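In the part that follows, the structures are each spelled out as structure tokens.
Since every read-out is calculated from the coordinates, none of them should be taken as a lab result. Treat the numbers as computed from the prediction; the structure is a model and nothing was measured. Cβ atoms are built from the backbone, for glycine too; each structure is taken alone.
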Structure 1
Amino acid sequence: MQNFDLTVKIGKIVLQNPVIVSSGTFGFGGEFEDFFDLNHLGAIIPKGISLEPRKGNPPPRIFETEGGILNSIGLQNPGYKEFIQKKLPYYKGLKTHLIINFFGNTEREYIELARRFESLPGISGLEMNISCPNIKRCGIAFGTDPRMAYRLVRAVRKATTLTLIAKLSPNVTDIALMAKSVEEGGADAVSLVNTFRAMAVNIHTKRPELGNVIGGLSGPAIKPIAVRMVWEVSQAISLPVIGMGGIMNAEDAIEFILVGASAIQIGTANLINPRTGIEVIQGIRKYLAQNKINRIQKLVGAFG
């Protein structure tokens, strides 16, 4: 088969292809190794990590909707200490990039985590989830206030030299404004979109389908909105954009790339077809061959 240049650059990271598996949908990676060679991926982003362990939200935590999934996992994770002791060693056997998704309830927690991950070998970059509650501000999210997002990213930027990606929430009035704020704060890239706040009610029990009442909607149902947001952000900032939101196949991935995404993340699709990642890579190669395009970079922002 003809050789194609699928490499993309995100900050200091050079990915062998634009396909990344998204945090929270790929476990810690090892769960998928029986389905395909994980070394073929552009990067792996494991389950998000906090400073201390989190138990997550009460069940039920997942509910299937028309064209998507509602989830309310509550960012359950083993915490930093157990992650580096029991999970991190697994990645030493992989050749692909490891990007750590992390979050905190306070600015201090974000800074401390970034500082700790900075000192560990084998980590290519950090993805800041800034859609988490800020306890000191009565539950307001860092990711919905441009000024708070700017200050947080600026503070974390000083704590690490690793490539820093800000993961943006779609639950805002102006996604481009949020992207500009984190760009000014010193982020190397942005990833979007995270899930949309949503809920479902059982008409027979008259109770919510999720134990936490409200969850996050992902899957094909959100793709057209996610594509629009990625396009708006790519027009507003000069940073690389990593697009996600309902990508189920190579055609979906290419759509995001055409509107400006340098790379893409696969999330919900991993829960339906664990081979989605490798199939998307193969599908992108096929598309490039059919259209006589030798570099994936030629597709980025080619829309219009």
Structure 2
Amino acid sequence: MDNPFKYSDDNKRYHTFNYYLRHHYGKKVYKVPLDAHFSCPNRDGTCGYGGCIFCSSRGSGEFTASNILDIIKQFETNRQMMEAKWPNSLAIPYFQAYSNTYGPLEKIKQCVEPFIGYPDVCAIAIATRPDCLDDEKIAYLNSLTKYLDIYIELGLQSSNDDTAKLINRGHDFACLQNCVKKLNSTSLKTVIHIINGLPNETIDDMMKTINDVNELSIFGIKIHMLHISKDTVLANMYRRQPWDIMDLGEYVDIVIKQLEHLSANIVIERLTGDPIKDELIAPRWVLNKTQVLNEIDKKMAHLDTYQGKAINN
């Protein structure tokens, strides 16, 4: 059957980041993960201790060259590997590990300004928290958008405040809403992270999160499946009292339902995560990223559905 979805060059039925990047920048674009050695208020006691229960000691920076302190050398080390795979492409330095606006404004400037005008860099992506973005920092980052695009990535995970307390997120949904409202008054592009399969969450909870996100008028979203990794609080919880974890089919079903309720202009940056094999406890099926994406594609085609269908009809 014909693909009814307009934001597609490769028969996808959702608005992929790859589609957006190629059409916006005119060529292949890849992200280069970086660890700028920031910390997080949820680790040092400012708003809690120990971090979110699923977060590893590397603060989601597992694929950075964190042993290299110089940020440009770190960028070039990772970029060389990607350039070998995608020659003559553009790059987005992605400040991924921990909360990359948690600290003095001067440190943020020292991290991002070397990439302004840097060869073949078309944008900068910054992962952080809504409680680490005051008006001064937002204004500074927005001032950079006259030179290149700036993507601000915020980890919501769930809009349910009871879940937020359980996972030790350290702020409520209202905090994120207020931050996104400020970001939406700028030229910054906001990307929200959510996680399916969090402890005690129902399908209704996961759908409420997607509906709440849809009302935020954001640029993009990353949808993850909860995976349990070694040496995390979540792993200890799971060992003490295991709970039912979604299988691949259940995950595919909820993702498709969520996509149907998302506005078609929201860019889908991810539909699954990238756990480290040797550190993963469960579920093991998340290791086969290609299979996950293929199953989503096949079922969407079988159902003749697409992103935004539920809100367009």
Structure 3
Amino acid sequence: MVTTFKYFIGVDGGGSGTRVIVAGPDMRPLAHAEGAPSALGQGIEKAWRSILDTLAQAFANGKIAAPMLSECAIGLGLSGANNILWKNEFYFRNPGFKKIIIDTDGFTTLLGAHLGSPGVIVAVGTGSVGMLLKKSKDQTIERQNVSGWGFPSGDEASGAWLGQRACALTEKAIDGRRLHSPLTIAVQNFCGNTPDSFLAWLGEAQQNAFAKLAPLVFQNADTDQEALLLLTKAGLEIAEMVKTLDPNSELPLSICGRLGEALIPFLPNDLKIRNQKAKGDSTLGALYLVNQSITSAHQKK
């Protein structure tokens, strides 16, 4: 074990929030905290501010004297890290960590779910992504991902995706192009009871705002056929991701994220049977990511 760092930090940064775990040199977790969103699409400076604020809270929660950043190694799984320009700028703005490694929050979720072993995940929250890790015939490690194209055009089955579709139904109801239903009434009450106020909400809404409408879809699924159809469609989108990644159903599968877990009842039966509870979360995957990078570098010396 490489012990040149006082603390190892794992970060899961998405569009709805940031989660941080702090571990000692033996990788034993010491403290946790949750904070504001740190998806890179919301701005690099904002992402770093959220991460540092949440990290400070983690040290406080663990009653740990805050160390120098130069004593720490940090692994980060961040929404938007597949955008190379955002990723490079984030690296450039490193406030002083001795070791820093960044990947997508989907990849750290994959590492955490199967503890670094081969497997498949579909992670669904504010956004969504499907990812696979496997060994090829020559024993090299391969990774593949689907979806994860981001708001507003991608991230099928995600909270933002559900929210956008609920809004589209509500717009038609406001116009009189369809009858109001329990879902559209709930959405209008949330966003604005007049056409002008609803339009004003839409003009300001970003990914996280649309994702806040997703609970309304679940809450009205028992009484609103359109809400039920949206959730069923989300389940089919998840199934399509899994089928693309693992067409022969050969690898362990975990549906991850709070929204992903909520959508499990709406999956096709074969996926319900295959699904396994994740062994760890994205923060543990981020710890694994940075520790693996340090260990590999040490072995090459």
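Kindly point out which one of 1, 2, 3 the value 19.6 was derived from, the read-out being mean count of other Cβ atoms within 10 Å over residues 19-26.
Traced to structure 3.
Taking helix-only ellipticity at 222 nm (-39500 (n - 2.57) for each DSSP H run of 4 or more, over all residues; to 500) from the coordinates of each of 1, 2, 3, which one would give -10500?
Working: 1: -7500; 2: -10500; 3: -14000.
Working through the options, I get structure 2.
Can you tell which of 1, 2, 3 yields 6, 26, 37, 26, 6, 0 when P(r) over Cα pairs in 10 Å bins from 0, in percent is derived from it?
2
Could you tell me which structure in 1, 2, 3 was used to calculate FRET efficiency 1/(1 + (r/R0)^6) of positions 179 and 235 (r between Cβ atoms, R0 = 25 Å, to 0.05) as 0.50? Walk me through the intermediate numbers first.
Numbers: 1: 1.00; 2: 0.25; 3: 0.50.
Clearly, the read-out refers to 3.
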